[in-house]
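Listed after this line are the structures, all set down as structure tokens.
None of the figures in this text is laboratory data; all of them are computed from the coordinates on show. Keep in mind that what you see is a predicted model, and the values were worked out from it rather than measured. Cβ atoms are built from the backbone, for glycine too; each structure is taken alone.
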Structure 1
Amino acid sequence: MRTFISFTEALDCVLAHASLTGTEFVPLSAVVLRTLAKPVIARDDLPPFASSAMDGFAVRTDDFSLDVHRDVRVIDHIAAGDGRSLVVEPGTCMEIMTGAPFPYGADAVIPIEWVADRQGDNVRFDRIPAPQKHVRPAAEDVQKGAKVFQGGERITPAIAGMLASLGMDPVEVRRQPKVRVISTGDEIVPASSGIGPGQIRNSNGPSLRAQVVEAGGECKVFDHVPDDPDAIRTVLSDAGDSDILVFSGGVSVGEHDYVKQVLDEMGAETLFWKVKQRPGKPLAFGRLGSTLFLGLPGNPVSSAMCFEIYGRALIEAMLGRSSTRTPVLKAKLGRSLRKVEGLHFFTRGIATTDATGQLTVVDTGPQGSNLYGSVVMANCIIHLPQHLAEVLAGSLVDIQMLPWIGLTPKPETPTA
């Protein structure tokens, strides 16, 4: 077992032990936030036919080369969904609706607003567009045979819309890693309970489950066990169908920290324990049989931050996503920060952009590992390097955006 390793060594180890989950087909109606399993190749052109971009008239622009204001005869009306094969002959036009198939022979659409006069079947225009104006070509968006998605994309509403346009239903996606969240501690009571002396409500269980789901994992419930080896052993004996076990608490060196002890007794392989970081120094990672486990500290901030760094990366790697390496952005530090030299700091931060577009970041204030309000206020994690004791204002730092919240607009300076 490796111990007291660097942040980068720990993250590398976690990612090295991530195995891709299998695939399954799900209905298009259920694909949002799932992960595409394979590349998507277009089976058809998109759009599949040329169409009108305006309500108006499909015309031959050559008809107006000698006289812009000449009358032409309206010979048909084309609505969206019209499947007829129609031809515009010289001296004629066809009234056409937005999205309707564009007829052969015509080469432009004159918007209805450009009509100067209409008498019966004859129509005159006050101006004429250039050829191909207001016409949506076939395959303008996607050509048949094109690779539209590489595979590994998290399916957003926009991707779902494109999959629908391409006729992809059902969709092959990666199976969500099954994650079991287990919080520990004699002092913990359910969130719905009143609290007595020395008790606190269970925040780690609900928050970690939410983080698992947001990252792309499946976590139907979360468990809580007291600081009792037998209770921990009972929960672990029923965890064989999980891909990942996530513990909060019980992995440090306290007299009542039994999780690591029970894992060792059950034959688990601990790959590393303790990382040169704050918060979350007593982080543990390993495997129990074919199930990976991530042992997080019990302090709420440490638990949330370490999961966001390591748990999210593990789930995304198992899903085959490309966004498993963080941090991803550079920001200018708004005020100097002191830290312990020799530890990599995960500092809760608030990133903003100013009027010039410069990305800046400041810490949320006090960074105690029990101050969960710092997580609520943050929209990013500031990564402060291990080798520094102070990071000066104006320095460029790495930040990792928290996916559930966006950039915070910088308040405007009041004017007198």
Structure 2
Amino acid sequence: MNPNDILQHIDSEAIARDTLAFVEVKSETCSEGPGSDFLAELIKREGFEVAMDDVEPGRPNVYARIEGTGGGQVLAFNGHTDTIPIGNSTPPSRDGDWIIGRGTEDMKGGLVAMVHAASALKKADIELAGDLWLTGVIGHEAPEGKKEGPKRLIEHLLSRRVPADAIIIVEGPCAIWSASLGSAIFNIEIKDDRGPIHTIKVPYDTNPAYWVGKLLTELQEREEAFKKQPAHPLCGRQLYNVGMVHGGDYMNRLPASFNITGTRRWTPGITLTDIRAEFQEICDRYSKQSGLHWSYSIEGEREPFETPADHALVEALTGAAEAVSGKPPEIIGMGLVGDANLYDNDGGVKTVYYGPAHQTAHSDHEQVSIAQLTHCAQVYALAAVNFCGLQAPGNP
């Protein structure tokens, strides 16, 4: 197979037109139905059958199976059709090599590139041995989105309705993003049975505010300890951070309760069970020392993920990117968490990201390069060949 036989069927101008048209469709989280419909119609236009899966009324996931001839591995491309609120973002437009507007980089451009990659294989009469799936999900963007779409897809991964052996998420930096930290939002609550009495009656070292200070100091010390520990080679070190501290209602009344909310991120090899044990130890110890009631809760938890460099998916992408650009792609990790954490840990399917860029996502001037989208479409097409394999000679 000559890669140029495939790549010649990838049209930059068509990718630009389709990306701009997709971005012009409003599909904010929880109202992403029009975006899913656009993706479905785009896939149909290129000659593929589409299944719509209503996760909630008017909010469908989109699935398209491109059947292989048999005997190869099954690859799924994946992305989300929702965007964060449009707000005051720059309206959709084209400026030279750039498509501008909410959702261009995150991640309608990648979805368009995915479809054009599959179309190029069809136009080049390439028959893959393994099935190729194109999938778009809803409910990605937090806090409105609750991962409804990815969770439904995971049900299908587990039941083998979508029997993927690997997943490429079509967003992120133009590199193989193969590892992420785990992440959770934690809330520590401190309660005092004395209620909101006058502070003149309260020794300061029994005030919940005093103990909040002790806790924040300890979290800082833990942060300093993390800096001294070996970091993960791709996604970095463990992290603690605090975003909100709430308590009290008047300057001389005892703050009878406090809430401390933040994020905890951890490296592959550490589990959510370990993190829960860590917070339980903190609450038990401070409860004993302070005589106050300490408890914690965890939400938005994501286990870390890592796809090894010698995995067939990484090798397939590496070979494809090198064939397109003449040099091997960088293999990276990030502290950010996303759907790959879910597909890997909950769905049992190894996953990586490869996208056009990760520079303007969620900004008010979101944009994506047409040249980078074209590059991605080329890489996706060749990666599908590398991973799924070709029809064996002599097979019907």
Point to revise | Entry that produces 2.3 once distance in nm of label points 7 Å out along Cα→Cβ at positions 216 and 304 is calculated, selected from 1, 2 | key: 1
Check your understanding: Hey, FRET efficiency 1/(1 + (r/R0)^6) of positions 64 and 320 (r between Cβ atoms, R0 = 41 Å, to 0.05) derived from one of 1, 2 reads 1.00; which structure?
Key -> 2
Review point. Of the structures labelled 1, 2, which one yields 26 when relative contact order in percent (Cα under 8 Å, 6 or more apart) is computed from its coordinates?
Key: 2
Review point. Comparing Cα Rg over 2.2 N^0.38 Å, for residues 184-295 alone across 1, 2, which is largest?
Key: 2
Point to revise | With Kirkwood radius over Cα pairs in Å derived as 25.7, matching label from 1, 2 | key: 1
Exercise for review: Match the computed value -11000 of helix-only ellipticity at 222 nm (-39500 (n - 2.57) for each DSSP H run of 4 or more, over all residues; to 500) to one of the structures 1, 2, and report its label.
Suggested key: 2
Review point. 1, 2: which one has FRET efficiency 1/(1 + (r/R0)^6) of positions 144 and 160 (r between Cβ atoms, R0 = 35 Å, to 0.05), as calculated, at 0.95?
Key: 1
Review point. Who wins on mean count of other Cβ atoms within 10 Å over residues 16-23 among 1, 2, i.e. which is largest?
Key: 2
